[in-house]
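Multiple structures follow.
What follows is calculated from the coordinates using simple rules that are stated; it is not laboratory data. From a predicted model like this one, the values you see are computed outputs, not experimental measurements. Cβ atoms are built from the backbone, for glycine too; each structure is taken alone.
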Structure P
Amino acid sequence: MAPVAATIEELEKLSEFRAIVGKIYPESDEKLLPWLRARDLDLVKAEQMLRRHIIWRRNNEIDALKTWRSPVVLYPYMQFGFDKANCPIFMLPVGRWDIRSTIESGDMALSLRFVYQALETVVSTAHKAGNSQGIIILDFDGFTYRQIAHRTVLQGFLEVIRVFDANYPELLKSCYVINAPKIFNALFTLIKPVLNSRTLVKIHIFGPNKPKWQEALLKHTESDQLPPFWGGTRPGRDEFCSDDWFMEPLPPNFFKRGSTNVDEFGEEWATIKVPAREKVLFEYVVKAGENSVLKWVFKTDGYDIGFSIYFGEEEDFPVQYQRVNSHEEQEEGFLNLEKPGTYTLEFDNSYSRTRAKTLHYSIGMSES
């Protein structure tokens with residue numbers, strides 16, 4: 001690994017830190033220093049962080065991930081190549097991951113284990129290249145409201161961020177979020193408080209302006225390290241290098257959009273099944289001082305569905321419950337969110353004993 005670049009103060013603290021934790025973590029200076037930096041050279045806090053990390057690794061059997069193989073490729077990712085400083089570059093096509101379906105099928109534990117293995121892969125790849133950091137590209141193309149309009153999915157997102165921040169200090173050299181849709185702003189608002197300031201400044205967010213994010217990606221990377229779609233010249237089966245992704249080649253149509261419903265505003269419609277005797281909830285949080293509008297449009301195939309919006313804990317209903325004949329006519333509306341707090345949009349099929357309902361919808365919150 002490359003020699004550690006540290007200030008005189010850091011080196012002095014590093015010597016003290018080694019005397020404190022050397023027996024429980026007999027690693028090199030390059031591996032010790034990130035824990036100090038993550039806690040602003042506070043020896044007590046850095047020791048606490050490191051001890052918690054050791055316990056986390058043991059409790060989650062992280063070392064066993066070196067030989068573990070997931071029974072299914074939940075979330076494809078790829079290590080493209082290296083930047084000009086020989087740090088590995090990883091692509092995560094988050095917008096193409098069907099996170100919600102995986103979580104709803106009961107695979108949260110498997111999902112987390114898959115993600116932990118990916119983080120360990122970043123670490124080992126960087127170390128093999130003589131570095132301690134990696135670059136992560138998060139491509140949100142294809143990401144919809146459906147993915148985060150689910151409490152457990154949001155909890156999963158936040159858990160991954162907490163684990164990353166608590167157990168992989170200084171691993172991230174830089175993170176590029178590309179093709180970020182408007183809904184990403186809501187997601188990032190939830191994520192920001194979990195990340196420390198040293199990590200936040202390394203995150204660069206770009207919308208769907210392809211020339212702009214391609215220019216950013218190529219600023220510190222040679223073009224032959226990236227597939228053509230992301231601005232490079234790396235050879236492969238197609239412009240996405242679909243034959244070289246994690247664990248197995250991607251299917252030929254992975255990056256192609258399927259047939260989608262688009263409303264008059266250009267918003268994509270999502271489709272879900274609302275099971276018999278169940279409800280589907282979409283939560284939207286309004287902060288103090290925000291002026292927001294919640295808009296919705298939906299329809300169902302063949303049968304009606306219950307619909308309401310409540311504020312807080314089902315005591316205040318700005319939109320009263322009713323069974324809507326959305327199979328006969330498209331239902332749409334908007335609501336000014338005047339009070340800070342949580343608004344829950346509910347689709348209710350609990351009255352149906354055996355019949356699931358197919359729901360097509362486009363829901364979004366925006367500033368008024």
Structure Q
Amino acid sequence: MECATVSAPLSSHPSPAQTNTPPEGKKPPEHLRRIIGEPPGPIVALLTRGVWALLTALSLGARDALARFVGNLAYTLGIRRKVALDNLAHAMPEKSEAERRAIARGAYITMARVVVESLPSGDRLAPDWDQQGVEGEEAWAALKAHVATGKGALLVTAHFGNWELLGQMLIRLGVPLNALVRPLKGALNTRIAENRLRVGAGLIYPKGAIQEITDAVHRGESAFMLLDQALPAKSAVFVPFFGRLASTTPAMAVAAERTGMPVFVVVGVRPPGPGARFRLEVEGPIPAPAPGEFADPITEHTARVTAGLERAIRRHPEQWLWLHRRWKVQPPAALVTAASPGLTQGTVAEPSRRD
């Protein structure tokens with residue numbers, strides 16, 4: 001299902017009262033409200049508390065100006081710039097070098113904005129965060145209708161726009177969710193995890209993740225996962241992404257197969273101008289293959305959902321993190337020679353033969 005035209009503001013859709021404070025009500029169970037990882041040492045913790053306090057004190061406009069400065073500086077200094085430009089050259093060879101450089105610079109600004117916007121406490125979204133509209137109105141209506149039945153859905157996103165604030169938006173719009181995360185270390189990651197819990201999200205870690213997702217969706221809580229991260233080859237399936245096979249977690253497809261819950265691609269697109277506001281774009285539900293249609297239905301479903309992410313990124317390429325080494329894990333040689341040419345349709349697995 002392709003995204004439809006822009007609809008009325010989100011606040012005009014049936015949902016809980018729109019405020020810029022975390023909602024009261026259903027919370028994830030206690031065991032999903034814990035932070036696993038290596039916290040910062042006492043000195044680093046003390047220093048970073050001052051940084052968080054400074055960011056919190058800044059106005060939304062000042063935060064945005066700071067983020068743009070930091071992003072432009074990182075691009076100018078060339079930090080991982082070669083990686084970003086090489087990724088873009090492979091993914092978008094039809095664009096000129098100047099166009100690819102502009103997209104890469106935008107990706108650096110996106111990364112800086114995510115950090116600067118995600119770390120403060122208190123209000124992080126702009127006051128008019130719910131006035132930006134939704135694209136893919138039928139898909140959004142389908143998601144809301146499903147959640148209204150008391151069951152959760154499987155929500156897939158990418159390192160796009162500001163995925164941290166996207167989760168906060170979804171919770172405020174009446175979609176309880178739990179984020180799939182990895183144990184991380186350091187002050188920055190600890191702060192982000194704390195803010196996830198503060199807005200009402202649960203945290204699901206890799207160990208036992210499929211069972212946790214299964215339990216969560218039956219409680220009415222959706223699973224919220226990033227599907228654009230590279231995994232070790234032994235843990236991944238390889239699906240087409242911008243013309244190259246990319247190692248991708250099969251967790252979403254396995255969870256969909258086990259629970260029968262629908263899968264939606266959800267991203268938050270930042271409109272022009274300053275401020276932490278985003279237009280919601282939704283595609284789905286993206287169906288799993290019919291029984292017997294493909295020899296490897298898990299890989300095929302993963303490919304279909306990844307293709308949805310690619311479509312969103314192609315519409316707004318400057319809002320995805322091209323400096324990420326997405327294709328660093330190489331697929332087995334047999335997959336490279338057998339891959340289907342249907343790169344954006346998700347046709348990666350060959351249909352099973354029927355006599």
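Could you tell me which structure in P, Q was used to calculate log10 I(q)/I(0) by the Debye sum over Cα atoms at q = 0.19, 0.25, 0.29 Å⁻¹, for residues 80-127 alone as -0.64, -0.85, -1.03? Label of the originating structure: Q. Here helix-only ellipticity at 222 nm (-39500 (n - 2.57) for each DSSP H run of 4 or more, over all residues; to 500) was calculated and came to -13000; which of the structures P, Q was it taken from? Answer for the origin of the read-out: Q.
State the single structure among P, Q that was used to calculate Cα extents along the principal axes in Å, giving 70, 48, 40. Structure P accounts for this read-out. When Cα extents along the principal axes in Å, for residues 240-327 alone is computed across structures P, Q, the figure 53, 40, 30 traces back to P. Supply the structure label, taken from P, Q, corresponding to mean count of other Cβ atoms within 10 Å over residues 88-95 with the calculated value 22.6. Label of the originating structure: P. Here relative contact order in percent (Cα under 8 Å, 6 or more apart) was calculated and came to 24; which of the structures P, Q was it taken from? That value comes from structure Q.
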